[in-house]
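What follows are several structures.
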Structure P
């Protein structure tokens, strides 16, 4: 029995070789058919090709694709092109991507709090629906429609801002602030010293002082207005508008300034020289005059009452002020008769001007 034989089976070497070759050829044909025959596609999905200049960090085969927050597919393949760009093959659901056209925008963004990246599609106006468009070109002039907003890009941007912009600018700003503060140090020290001196010497409460200052400032507008009126008076005065009046006014002012004031100064200097010893005599005299009025309030009240009564005793008449006198002579018939004949029947009434 040959070495390749089996008990109960009649086989020759030629038949064995033919059978082995047939089995090998059949296996090869099956492998080739399985490799090159396209698999069936899902009618509910559609392939979309996107050309882009860069791919965000974390985008790979199997990455989710979202549109309006809904997962509509995934990335099937990422291929690098000879010009340095990338080709993304997306498999999208037709029912959820009906509003997308070849004018869409694509963002690489984190899909959750862990920063896992995903592709986010945004619709654009116009264009050809993706089902009929061959590919979406996001290169060249359309490169701005592909935005990398992944965590890696954000961290890189923050690092560039800190290293290239924030740190130099902030350092320069701090140096400038330190120099300016050092220049204002004497002024700040003066303010602190004055504040401390005011706090040590102030006896009245601050609210009261602020109220008094406010009352003082109330007169400032009127004072300024009056000062402006005084300054404007020479320009709006009808007298100075006449010819020669301004020169005459200037001559008077110069006379007062150069002659009158100088004479007064000389007179005061002379009086100080010759009459300074007499000023000591005025002190006892003024003290004696002050002693004549020991109670000024009472004297003021009495003098005011005297003047009021004196003023009430006079009445205005066509002939001028007349003293109002009432004389009772009814009990003296010897004088009442002759005076009544001279003054009239109403001469001796109880009151009235006489």
Structure Q
């Protein structure tokens, strides 16, 4: 089979590999919708995970099952499925402890394009199929559904990590596709005043559509000063970090009220340390909590998030700004994520077999 791979740090290309083998609890799928991610950019061009050679990229897919193992009960060839970016080993001790995304070690629930070939190929392997695949609801657009693989659960996990409660004031830093889903999730969770930090017009419009009440444009001044001015110097109850870099944490601490929480779902591809401002952190005693986490994976998560789309509570189609057809367009879509033109939120490639 062919796949689009990381050949080494800073290098990508099409390669030929053997079709993956199917274990007794596993499934082999072929993609019907794929989306590149900024994480792929960090992995290849920043070397965020270290050197990888001839590793097929991609971790966001809607697929069609072509083969299942002898012990798989709920899926069969021909089924259309949602494939989460995180595919835990559900019998691991970490999963039993409630941290399935770290099954087998920190971040090891993230297998695709981390230490295992990803989904940008003619076929890909899914471990523990009954626990990690979810049936694609009848009539759901595969391109819109592809956002369920990573963008929606990651953005919503930022909401969970920040522990947003009814009436909380919230800042979402970064309104790319993950941040936009954090805005949507915060609104669903009952945020009152909801600040979205970004500058691109289409992202700003989408943020407003998803429930943002205020826009903070970082090109128009320091975001901390803008938030503090708009809150009469009080700051906010919760901050979700869905963009930025290692210095963004200092900004989040400064705009956060005592007793507030920060939820980080931003993949930090560069930098060795995160600096926390001592005074604004209450000299270590300000009850300003920071939680950073990889999104949970698995079937139940996918089914619940899909139900939000089926019921009309969530519309992910606003994220899909560029559509391509054919597996060979994956490279072009990935380069769009690398270059990030102003009109981009998320590209999706659909494949007809």
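Every number here is computed from the coordinates shown, using simple stated rules; none is lab data. These numbers were taken from a predicted model, which means no experiment stands behind them. Cβ atoms are built from the backbone, for glycine too; each structure is taken alone.
Comparing structures P, Q by Kirkwood radius over Cα pairs in Å, which one has the largest value?
Result for Kirkwood radius over Cα pairs in Å over P, Q: largest is P.
Matching task: 18 is the computed value of relative contact order in percent (Cα under 8 Å, 6 or more apart). Pick the structure from P, Q.
Q
Follow-up question, since we're still on this one. For mean count of other Cβ atoms within 10 Å over residues 213-220, which structure out of P, Q has the highest calculated value?
Q
Which of P, Q yields 3.2 for distance in nm of label points 7 Å out along Cα→Cβ at positions 29 and 45, as computed?
This figure was derived from P.
Using distance in nm of label points 7 Å out along Cα→Cβ at positions 53 and 165 as the calculated read-out, with 1.9 as its value, let me know the right label among P, Q.
Matching structure: P.
helix-only ellipticity at 222 nm (-39500 (n - 2.57) for each DSSP H run of 4 or more, over all residues; to 500) computed as -7000: which structure among P, Q?
Q
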